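Please find the structures below.
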Structure 1
Amino acid sequence: MILRPGYAAEYRRRHDAIWPELCVLLRQAGVLDYRIYFDQGTSHLFATLSRRRDHDMDRLPANDVVRRWWRMMADIMETEPDATPLQEPLTEMFDLANAGTGQSSEA
């Protein structure tokens, strides 16, 4: 995700006041832990998330609460035309759990 330059404080302010119904929705979908980090040099946001094996996150983008949150954040982030935050999938390059086993960290 990419934050527009100069909006780090506003991004933090909005997340400090995250809607309780959004937190409930994320937890109900199986999210156990969700953290977002900011790279000041590039304005990139990097999120880590852990979830239950039986998560239901695939339905979140269609949820009205999620869509409203994305629209509210769209003025300070790079987004798709429908207000979905721009996201770039990352390729895993290392996994300590597989280190030294001869198994690749590729999916």
Structure 2
Amino acid sequence: MNLIAAILGTEAPSPAAWGLIALLVLAGIAALMALTRVGMLRLWSPAQPHRPALRPLECAAVVLLIGLCLALTLRAEPLLQYTHASARALLSPGSYIQPVLSKTAVEREAQ
């Protein structure tokens, strides 16, 4: 409710604000329906005597993904530097356009 109150604020809400409120309400209803369905299946369905076995390849994939997440968490600086450099290059395209346009056709063919 605090999010909706912050969106509404003291001035008249815009159509985009009303759209966001509608999306929040619909997401809440969808989550309620999904969790109710899972609860009903879990509590009122018969117990399954046979549980599928976890294959080693599936386990290895999960362990690999968790390891990569940990590595990105612990060693985030190089990735952050790369994304900042990419953002700077996107915001200043002149540093790429000027050298490309300054070369003649013969220099491009020689490469």
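Read-outs throughout are calculated quantities, based only on the coordinates presented, and are distinct from any laboratory measurement. Here the structure is a predicted model, which is why all the values come from computation and not from measurement. Cβ atoms are built from the backbone, for glycine too; each structure is taken alone.
Quick notes
- Among candidates 1, 2, the computation of helix-only ellipticity at 222 nm (-39500 (n - 2.57) for each DSSP H run of 4 or more, over all residues; to 500) that gave -25500 used structure 2.
- Once mean projected area of the Cα convex hull in nm² is evaluated on every structure in 1, 2, the highest one turns out to be 2.
- Value 0.25, calculated as FRET efficiency 1/(1 + (r/R0)^6) of positions 41 and 89 (r between Cβ atoms, R0 = 41 Å, to 0.05), assigned to which of 1, 2: 2
- Identity of the structure behind 9.2 (criterion: mean count of other Cβ atoms within 10 Å over residues 73-80, calculated), options 1, 2: 2
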